[in-house]
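Take a look at these structures.
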Structure I
Amino acid sequence: MSKKSSCVFLLLFFGIHISINQQLAQAQTPTPTIPTTPPQTICPAQLKTTIDAVTNRPLFSRVRWGILIQNLGSNQILYSQDAEKYFTPASNTKLLTTATALQQLGENYRFRTSIYRGSNNFLYVVGRGDPSLTDTQLTILAKQLKQKGINQIQQLVVDDRYIRGDLVPSSWQWEDIYSDYGAPVGSFILNQNTFNFKLLPQTLGKPALISWTDANEPRQWRVINQSVTTAQNQPTSINVTRELSGNVLRIQGQLPANSQPYLVTLPVVDPNYYFLRRFRSALAAEKITLGKTSVGINTSTQQEVAAVQSPPLSQLLIETNQNSNNLYAEALLRALASKKPVLPNQTTADAALEVLKTTLTQMGANSTGYALVDGSGLSRKNLISPEALVQTLQAIAKSPQAFVFRASLPVASVSGTLKNRFQNTPAAGIVQAKTGTLTGAISLSGYINPPKYDPLVFSIIVNQTEQPASIVRKAMDEIVVSLAQLQRCQ
């Protein structure tokens with residue numbers, strides 16, 4: 001890990017309320033909403049009146065709406081409102097990231113994690129930012145080493161040079177980098193760079209019992225457990241605070257005696273050493289003894305002795321878009337840097353953003369329609385116009401990768417972050433779209449196939465809203481349901 005990355009983890013002591021942050025963490029996972037169903041059929045000439053009736057409601061008087069609706073393939077505009085203006089896109093950013101990754105890397109691209117034997121007989125692990133790497137793959141690597149007759153490792157070195165720059169973007173908010181959805185992204189990503197434990201109730205008045213998933217993890221923390229078990233059927237209220245880089249973990253709050261185990265998931269502090277700890281366990285299970293471990297660089301001759309690969313990009317895109325996985329999006333962004341030389345003073349993410357812009361321009365998206373600083377949309381510095389989102393969706397729909405891309409999107413009332421939306425409405429099953437949510441910023445962009453009209457592409461973004469996200473989503477859903485009921489009229 002670079003010195004600059006380390007500095008990020010040495011700044012301050014910050015507290016998080018887990019139950020609140022779990023709500024924020026699932027900002028891209030909307031609560032169920034059932035929109036008001038408009039009339040059964042809508043003519044294109046009625047669309048403006050129908051949509052304006054939603055956006056002009058008094059409760060949205062201070063809200064910024066950005067909307068663009070076009071016929072898919074023809075670019076014919078059916079409705080537009082501030083479509084060329086910048087908005088905070090939230091996770092709609094992932095549409096640009098995944099479309100570019102598919103264009104540049106191809107649907108069969110796989111991340112590779114390798115172990116090399118150096119001329120000094122040390123073993124070197126080279127991570128390349130695979131977001132899907134888990135303990136299962138570590139076991140496979142250990143078995144491969146065993147099959148090569150390696151029963152003892154004098155020194156194991158992790159080489160983390162592949163991805164350069166801060167482990168978390170500097171523009172992410174503090175509460176985000178303390179939550180599992182804001183885990184650090186680097187050359188080594190294991191178990192999505194999170195660890196977890198459960199809190200279990202004990203007898204009345206006793207602290208909640210900590211049950212660790214990873215037996216190695218308790219050694220990393222000095223736990224101050226100030227929680228208490230309360231009477232049955234009392235509300236659960238758990239607070240977990242931790243140092244940004246230190247080893248203090250403080251647990252506060254109450255857990256009723258009859259409650260289910262309370263799961264706490266936190267991002268790891270140092271991905272490199274987390275990887276080494278977990279790999280040591282995998283090696284021990286194969287009876288391979290391991291001496292020293294370190295983070296370093298191998299300059300000697302290398303021979304690959306073990307390797308694992310991720311699933312193909314087509315599958316990684318599904319996790320990224322359907323579940324709005326920030327870590328996957330950031331890893332895919334950084335993978336784009338393999339398409340151009342990374343300058344000595346440049347981070348991998350910055351080099352990748354240049355590839356993204358060049359690619360989208362070649363596809364037909366106006367380069368002035370967006371300004372990105374990350375690949376996931378977690379940063380509030382990202383700016384995208386509805387027009388740029390629609391241009392990207394139009395372009396990828398015309399490409400040979402159209403089917404793979406659309407298959408990665410949530411389907412209304414069926415899958416991903418749209419599973420609980422549009423249920424029992426005309427839009428169910430015929431909308432494929434990406435959701436996005438930050439506080440005050442809600443978005444939805446994608447495709448719709450009205451049964452009585454031509455296929456459509458749309459982008460709807462709401463910014464500067466004080467309304468609950470569920471209220472804004474319901475209004476958006478009303479608009480989309482209207483689109484589902486379009487038909488040609490004489």
Structure II
Amino acid sequence: MSRITFGTSGWRGILCEDFTLDNIRVVTQAIADHLHAEGLADKGLVIGYDTRFMGADFARRTACVLAGAGIKSYFCGRDTPTPVIAHELLRRRAAGAINFTASHNPYNYNGIKFSPAWGGPALPETTGDIERRSNEMLGETVFSEVSQEAAAEQGLFEEIDPRQAYFETLQGLIDFPAIAASGMKIAVNPLYGTGRGYLDTLLEQAGVPIVKINNHLDPYFGGEPPEPAEAHIADFIELIKKDATIALGIATDGDADRFGIVDADGSYIEPNYILALLFDYMIRRKGMSGNAARSVATSQLIDAVADYHGVEVFETPVGFKYIGEYISADKILIGGEESAGLSIRGHVPEKDGILACLLVAEMVAVEKRSLRELLADLYSRVGEIHTRRINIRLSPELEAALPDKMQTPPQQIGGREITKVIRIDGNKFLFADGSWLLFRKSGTEPVVRLYAEARSRDRLADLIKQGERFILG
């Protein structure tokens with residue numbers, strides 16, 4: 001029997017293999033036991049799910065197990081974005097949330113994400129306790145269930161609609177009148193996920209002309225992973241290229257916590273650049289102030305923006321939970337990751353792709369320039385920075401030798417001296433010219449993720465080549 005393992009965003013598995021109803025019950029009971037141990041069980045849990053197979057059914061059975069443990073469920077009546085669930089648990093001051101989602105993973109995956117009372121993704125000490133409790137119970141019937149009807153009669157089940165409260169918060173964070181006044185038409189792509197009825201509806205209510213694509217339920221996600229990365233949104237990019245009246249394309253992933261941005265000419269704009277553009281916009285045009293946080297794998301273009309405006313950047317391990325801590329403590333203006341996660345001061349300490357898309361729409365509307373023009377302007381002030389990530393597949397021999405190779409790195413790579421090594425998550429090698437390489441081993445497959453950044457495209461290409469040679473040579 002497979003062990004339950006929580007990664008950076010919860011426990012995920014393949015449907016009918018390790019992600020089974022029996023295992024779901026065990027993990028739910030482990031969460032209930034964790035809350036009882038923490039003295040939080042009387043505050044209840046928000047329960048949500050995305051558009052995957054059986055998500056609603058799994059969520060309802062979870063509510064029955066929680067009722068058996070004496071814990072109330074605030075049950076979202078339809079598939080709900082991850083940031084909306086986080087917003088609702090904070091609004092209700094609940095003990096936490098259980099969210100059935102595998103985010104951007106392929107259709108045959110599902111997962112359980114637990115968020116504690118502070119609203120961000122659970123930190124390792126919390127998931128470690130739940131993981132330990134789960135594995136101790138595997139294969140045993142250690143839970144009791146109460147029917148949904150009985151749970152409701154006992155006051156342990158309440159169906160809710162968290163959308164309007166979330167809308168009201170975003171209406172206080174986004175300048176919708178400015179977006180509407182610009183007259184621009186926006187293409188919206190929720191990738192068959194939970195963003196439908198949220199991102200599109202907010203814009204429509206503000207009077208913004210939009211065109212929608214992939215805006216219906218499809219648990220197969222159109223045959224692509226529900227990830228708004230360039231490789232998976234060819235139909236969206238083609239739509240924007242063909243329609244000259246579209247000024248901007250905005251997309252969200254399966255659970256709407258990640259974003260994808262396409263410029264008016266059909267150019268896909270990497271999340272790394274969006275983070276820096278928004279940070280600059282919030283300070284320069286919105287008159288806001290504050291520091292930023294980014295993961296160790298995220299572009300240091302945001303650092304260049306911070307230097308330009310005289311503020312600070314905090315570097316974190318990979319995983320939005322660490323950035324969420326800064327948001328929760330009100331220590332930063334914006335925080336984000338290269339994997340398209342972002343949130344801002346005054347909002348949830350969780351990735352919010354809906355918020356990110358709307359901020360980009362506001363920025364383009366107010367600045368009256370395309371994203372490529374805005375990036376060129378930013379480069380003129382802080383200098384060019386180019387970034388890229390690739391995956392390197394390892395043979396068994398290379399995988400076995402990797403720990404020793406990383407423990408004793410060379411003094412130079414490609415004839416350039418390594419001036420600093422950062423090991424908060426993986427191995428990040430910094431060079432005197434400001435370029436860097438980061439190597440992070442995947443936790444689920446024999447792959448090294450190679451991240452590289454440089455001040456020119458030629459230097460970046462050379463870095464990638466040297467990084468591959470270092471791992472494979």
Structure III
Amino acid sequence: MAALLMAMSSCSDDDGLDVLDIEVPEGYALSAGTSTNFLRSSFAFDEDADWVTGELESRFNMGDRLYDNVRTSGNVKGGGLGPVYAGYSCGSCHRNAGRTEPAIWSSGGSGPYGFTSALIYITRKNGAFFQNYGRVLHDQSILGVRPEGKVKIDKRFEQFAFPDGETYELCVPIYTITDWYADSIAPEDLFCTVRIPLRHVGMGQMMALDRHEIEQLAQRSNYPEWGISGRANYIVERGIRQLGLSGNKAQHADLTVELGFSSDMGVTNSRYPEEICEGQAQVNEGSMMGLSYSQLDVSARDMEDVDLYLHALSVPARRNVNDPQVKRGEQMFYAAGCHLCHTTTLHTRPRGATLLMGTELPWLGSQTIHPYSDFLLHDMGSEIMGVGLNDNYVSGLARGNEWRTTPLWGIGLQQVVNGHTSFLHDGRARNFVEAIMWHGGEGEASKNKFKNMPKADRDALVSFLWSL
């Protein structure tokens with residue numbers, strides 16, 4: 001636990017830039033213990049762990065196919081898509097188990113036929129859902145059915161400068177919904193938040209985390225001198241109140257395989273047997289072109305195979321750990337207090353993880369891992385450029401301005417795997433510097449440390465992030 005709560009040694013000036021006395025831990029190259037891989041290619045997120053053999057390997061490969069294969073409409077094998085949907089396969093949004101480049105930014109929105117590779121969450125300003133839409137606006141549909149609506153994005157850019165004169169730019173996205181299939185929602189009654197895909201790195205390790213350790217972190221992660229006080233999210237799933245770990249706001253206790261197939265693709269399963277458009281306005285009724293949706297589209301075994309695939313993916317090792325620039329950047333990471341939320345070391349519980357239908361994965365147990373996250377909620381502020389990162393979307397105990405600390409392992413390979421550097425929940429940050437400078441609230445002090453560093457040290461910190 002000492003590494004979890006390690007603080008900096010005293011620094012010689014107010015900015016904390018003299019870091020010669022900061023202790024930086026060793027041995028962080030093996031990101032996920034026995035589930036670490038050493039790939040640097042576009043498949044670095046999409047490689048099974050070495051312990052996946054025999055029957056597990058067959059099931060892993062089946063889950064991989066179910067994850068990647070394009071779904072079609074109808075009840076044929078591989079069908080079940082729609083009637084309305086957001087993505088046509090898991091891999092359409094999570095290419096190579098990463099995050100597909102968010103087309104919403106390049107296309108300006110859904111467009112008449114455009115695929116956004118993003119989820120569009122909508123609520124009333126009082127937090128209630130809209131009866132005809134639910135929590136997600138599905139901007140795609142099968143032939144003969146209208147999408148629920150389309151999203152449009154406008155961008156506002158503002159220039160800023162570091163104290164040494166180097167400039168940077170922040171982009172504020174402004175979302176509007178058009179082409180509502182039922183009643184139009186007045187903008188003054190609408191909150192809209194867009195989420196680009198999460199990287200599916202370290203999912204099994206996250207599910208195997210020692211919950212007690214996370215709850216201890218919540219009790220101890222109070223650093224008043226930094227304005228930091230993380231807290232756990234608790235949610236009720238399958239009738240049980242549980243610690244939330246997955247999702248942008250730690251709003252889920254599992255990997256949401258069944259929910260993803262249902263909500264994102266309209267693919268019914270035993271946990272979500274109803275079509276996602278069922279119970280909505282009757283606008284689409286009668287326009288289904290004779291399609292029958294009387295049986296489940298995927299079996300419970302299918303869902304567990306996909307769950308196994310996600311649990312069994314390995315995590316890329318850190319790279320260039322002995323490079324002087326990277327080592328200096330690691331010191332800057334600690335000097336800025338980034339490690340107080342992006343916790344470097346955690347542990348998995350002895351029994352590992354359990355899949356949806358009870359299959360146990362003990363190989364994930366008793367591992368020392370380096371996710372660079374405490375998996376807790378932190379207030380990220382509301383006032384940067386008058387907007388901040390508050391999306392006004394409540395998830396479990398998480399308020400609109402609270403977000404789970406993003407795990408950083410593998411983040412330095414996102415460009416290699418997916419060809420882009422869009423970060424934060426909606427992709428508004430186009431590089432590491434912008435992502436850091438969007439930090440507010442509990443991240444304000446660390447952002448200001450970074451802001452006041454000499455350019456050479458800022459560059460070094462970014463080099464360190466590329467090594468993760």
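What follows draws every value from the coordinates through simple rules; no lab data is involved. Values in this document were obtained by computation on a predicted structure and should not be read as measured data.
Comparing relative contact order in percent (Cα under 8 Å, 6 or more apart) across structures I, II, III, the highest figure comes from I.
Computing mean projected area of the Cα convex hull in nm², for residues 237-420 alone gives 15.3 for which of I, II, III? Comparing all candidates, it corresponds to III. Assuming -12000 is helix-only ellipticity at 222 nm (-39500 (n - 2.57) for each DSSP H run of 4 or more, over all residues; to 500) as calculated from a single structure, say which of I, II, III it is. Only one of I, II, III returns -12000 for helix-only ellipticity at 222 nm (-39500 (n - 2.57) for each DSSP H run of 4 or more, over all residues; to 500), namely II.
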